[in-house]
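Alright, structures below, take your time with them.
What follows is calculated from the coordinates using simple rules that are stated; it is not laboratory data. Small disclaimer: the values here were computed from a predicted structure and weren't measured. Cβ atoms are built from the backbone, for glycine too; each structure is taken alone.
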Structure 1
């Protein structure tokens, strides 16, 4: 199948818009989409800047943001002065796994909020419910990921 580059570019921008609607800032969303549409899942900062007609500073900031979310990793090529940015095939699974530490902090923070606000006040109850939700998600996540891996194996991906 021959890729139609204009159709790919238009899709890349639509996908970035969907990510932006979900809360990812526009430039990181565009960088992520640009990496996702490549077969290799990797590009240099210069290639990203050219593809997105963006400044090196905009690419740098976007990559930094995506790296913090564990959606992209930076890889150095031996013998090269250029870094490559890579999105992995199991990017969403990895991003979810890396959220455990953050969610554990949310549990602690919600617990503290409930204690400070009073566990039976309306505000305290909101924090208690938040804490319960985060604890539930943390508890269920390993089983959910196991079910995903089993399901993924049936998809021949």
Structure 2
């Protein structure tokens, strides 16, 4: 199975939060039968957080080791760009052939979340997150596992 980690999941791993242990136990994302992926956007976000939070050398080293475990997907591939645009239009309720689920209103997604969702779609990955930002995309576009903290 392919797993794509949202940025918030990386934060839990770096902080050695019990959620990271639960992900390892329940999903085995780094097991030999699985491929664990992040978007290059996630790498940029987590590095920005590293600076913003003033992480020390030990946390920076932990981050480097963690990032080395992922396949990091660039966003300039044409299929990712196309899906980005489609997900953005869908989220705004602008796709006639793919209406929003009944009872759901249009929403403007953050640009980084759009790139992450498009990467999950193109790589056929299950997105692991703690955010609600992707809920409306499942199951029409991607499989989202929203973890509780």
Re distance in nm of label points 7 Å out along Cα→Cβ at positions 95 and 111: value 2.1 computed from one entry in 1, 2; matching entry is structure 2
Which one of 1, 2 has semi-axes √(5λ) of the Cα gyration tensor in Å, for residues 15-70 alone, as calculated from the coordinates, equal to 16, 13, 11? 1
Test item: Cα extents along the principal axes in Å calculated as 60, 41, 34, pick one of 1, 2: 1
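One of 1, 2 was used to calculate helix-only ellipticity at 222 nm (-39500 (n - 2.57) for each DSSP H run of 4 or more, over all residues; to 500), giving -23000; which?
Working: 1: -23000; 2: -14000.
Derived from the structure labelled 1.
Comparing 1, 2, where is FRET efficiency 1/(1 + (r/R0)^6) of positions 7 and 79 (r between Cβ atoms, R0 = 41 Å, to 0.05) highest? Please report the intermediate quantities before stating the final value.
Working: 1: 0.70; 2: 1.00.
Largest value of FRET efficiency 1/(1 + (r/R0)^6) of positions 7 and 79 (r between Cβ atoms, R0 = 41 Å, to 0.05): 2.
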Identity of the structure behind 1.6 (criterion: distance in nm of label points 7 Å out along Cα→Cβ at positions 23 and 39, calculated), options 1, 2: 2
Comparison of 1, 2 - label where relative contact order in percent (Cα under 8 Å, 6 or more apart) is highest: 2
